[in-house]
Structure P
Amino acid sequence: MVVAGLLGAMAAGLHGQAAPPARPRGPTVHESLAKDVLEELVEINTTQSGSTTRAAEAVAARLRAAGFPEADVRVLGPVPDRGNLVARLRGRVTGRKPIIVMAHLDVVDASPQDWNVDPFTFLERDGWFYGRGTMDDKDEAAIWTATFVRLRREGFVPDRDIVLMLTADEEAGAHNGVDWLLTNHRALVDGAFALNEGGGGVMKQGRRLSHNLQASEKTYLNFELTAVNSGGHSSLPRPDNAIHQVAAAVSRLAAYTFPVTLGEVTRAFFERTAAIESPEMATAMRAVLRDPADAGAGAVLSARPEYNARLRTTCVATRIEGGHAENALPQRARAMVNCRIIPGESPADVLATLGRVVADPAVAIRPTFEAQTVAPSPLMPEVLRPVEAITEELWPGVAVVPTMGTTATDGFYLRRAGIPVYGISGVFDDVDDIRTHGRDERIHQTWFFDGLEFSYRLIKRLTGG
């Protein structure tokens, strides 16, 4: 799940490249193919009540029709309706690890009664493509599928293999998707690095601001805060009230701010974003880069949620419940605190911090599952330079900004397996109209076709084309 790197640079004072109007010409043959694939995928229900296998088989049929050998196109999964597609375009050098290009086929559910259009019917209207998954993440699945077909038709032979991986269950924890593939079919999906969702173009008020390259993600972990006592009649209140205790604990957490922690990726993010930000924000960014403990600069940046989330670990209460009757003292109260942990900080350290901040032995704090942390992907020149060059070719003056994802993607599992992952797509979206996971999800045809061209140029540049 991802908001396509969109929360990178959003102040009204930012400058960038004006977005061109929608194209007056008709689509090319490659664009028509990508659109057809997107339409087909949108109209296959791949929610948890649907089937990613149907979508994987639809893509497999297109690849086989384009001439890919049967042995190089496989649909795999642990259960019948959670299929993943793994396809391979053979290269001329067998000793090098392949490059993986990936997207996920599953989507979050959509209630038709909440939409103005049918979420599972592809609709083209006024230059927009509507439907669940048009931005997350069937657009990229369609782009990579069409690119694979195009490369095959052109007779392009890369300098190493390219693996296309379209996965199940990214939105539900990846256990039937990339995690399962890495555990059971590692040889099929091993690679030097992977290109994934998680990055993309930032647009505001019709101007392209930055092209974000996601190279790390925060770790997701929930903590449960619980107070238990004997209760009693509400006419005889006592100091040991479970609801009061948990509410006080949550209030202390709300007042606490984790310290600023900058790694390679977030340093690069603030260095490059400072060049396109308003003077006040740019000054604060440069000050924090010089001294992460600069409280004044940190306060300026922290006022913007999208920057605050990149500066530090965050923990926020998301649920609270307690009591069993209106006229009884509560015997139990519970709060759920969701933490997004910065790379380099351990869950154990966060738990210890929560304990110090809550400072109440009557409130038990426990993680609800065992979380694993992974290191950021290194900003490899062999990836960053082609991304920068092609971005300049297509959108002169638009900065490439390395970024840390504050949400979660399949990239976590590859990084955990030692495979660097870079979220980059060439697809722009308007920060004032983000519909990922929301109602009337849509993508503009210009953004979609630009992403197609960017991805085609990038994979050829990365493989000797």
Structure Q
Amino acid sequence: MQKPKEECGVFGVSLNTNEAVGITYNGLLALQHRGQEGAGIACVCVEENDIHIKKDLGLVKEVFTTKSILDMPPSNVAIGHVRYSTTGFNTRQNVAPFLADYLTGRLAVAHNGNITNAKELRVELKKLGIRFAATTDSEVIAQLIAYYTTTEKRTLSGVKKACEKLEGACSLVVASGKNKLIAVRDSNGFRPLCIGKSDSGIAVASESCALESGGFEFLRDVAPGEIVVIENGEIVAEGIQLRDKQAGKGLCIFEFVYFSRPDSIIDGLSVYESRYNMGQILAKEHPVEADIVCGVPDSGMEAAIGYSAMSGIPLAFGFVKNRYLGRSFIYPTQTERDAAVKLKLNPLRANVSGKRVVLVDDSIVRGTTIGKIVKSLKDAGASEVHIRVSSPPFKYSCGYGTDIDSEENLIANQMSTEEICQKIGADTLGYISLEGLIEACNKCSVEFCTACFKK
């Protein structure tokens, strides 16, 4: 693994039309960057008092064809999910949304995050006779909500009581057979969740870019610890608070560094603006004499623009990116694996030859990929390569849904900055400071979790 991965993305709609499935499909396409292992949509069919679901392994376009979308019943309420697995194996059974039955109906749940007490909750539910078909924490959430919906006799009460039992990161959408959509964000707001509105109804999504894909105007973020209830295309209850059981954490700051699309706004801060600020602060903290500034596509581009603007060093394209390899591209031999970087990113010799290059990337995890990129630039004639990184050194793994490699494989845990610089073949290496990263995101309205950088 060369980049941190984030678990998934969620989307949900409650409309005054029956186009919920198609709009949810568009929302998932906009969230594809958050998970590429599986995708699913569950829609409420009021006439049958049931929920229909389609999900499978693969990208959104691989799971859903035009025919499969048309085969799903017309619906006013639907939820969707794109998956990257951090808990549970990568199997169809572990793809969300998850269905669960309660005494008088059925509900579906899609979840973004990682529940740290899922194993204990699973044991408790098994003792109550509840069976599980998957190994992911999202199914535990679904079954827990169904159980409490039965005991509390109301979906909202069931959701609230279940979520108060959860520990860890939890942004989720719940659809019930009574045409109700519920959105929940955990008390610390580890993962983003926002609300949009259009003439056709209300949508909730992991990122605002997905709202725009369906024609929804951004309304607001779901606040940490808040439950929002949506029915018949209208918000009917909001501001319902969960108990705050996990004070001291906050929104994962890597949403701004890497996870989110640059056109999203999260908790009041533009992702693009935050990355631009990171580049400017990097230029202040680690200046260098150079001829051009380049960003590693795509995640380093915004910070590279900021670095160039602050330093006065011209911005240039350093690479041509092959956008047609597809996620199934494989490298069966070591020689082919070593050549993989050039297959994905080929240096633009006309821009880099004979130049002192500042290369901006968002992170260094193991260090192997950035080393190959540095070598490819020097092979293309770059006289110097100065690496600038818009996140501090990774030193710690994460229990809340960010799939960071085991700590012994994190290069910053094994080497000093000077040793890493030598290993990757760069002329200089500079990481943004944690204080600088937080300053770059200071317009955000919530606190941050930065535990992967500093415990």
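Please treat every number below as a calculation from the coordinates, not as lab data. Values in this document were obtained by computation on a predicted structure and should not be read as measured data. Cβ atoms are built from the backbone, for glycine too; each structure is taken alone.
State the single structure among P, Q that was used to calculate Rg and Dmax of the Cα atoms in Å, giving 23.7, 82.
Working through the options, I get structure P.
Among the shown structures P, Q, from which was the value 14 of relative contact order in percent (Cα under 8 Å, 6 or more apart) calculated?
Of the options listed, only Q reproduces it.
A value of 3.2 was derived for distance in nm of label points 7 Å out along Cα→Cβ at positions 181 and 349; which structure in P, Q was it taken from?
P
Supply the structure label, taken from P, Q, corresponding to P(r) over Cα pairs in 10 Å bins from 0, in percent, for residues 109-172 alone with the calculated value 23, 60, 17.
Derived from Q, not from the others.
Which one of P, Q has distance in nm of label points 7 Å out along Cα→Cβ at positions 93 and 389, as calculated from the coordinates, equal to 3.9?
Derived from Q, not from the others.
One of P, Q was used to calculate helix-only ellipticity at 222 nm (-39500 (n - 2.57) for each DSSP H run of 4 or more, over all residues; to 500), giving -8000; which?
Label of the source structure: Q.
State the single structure among P, Q that was used to calculate P(r) over Cα pairs in 5 Å bins from 0, in percent, for residues 229-316 alone, giving 3, 13, 20, 17, 9, 7, 6, 6, 6, 5, 4, 3, 0.
Traced to structure P.
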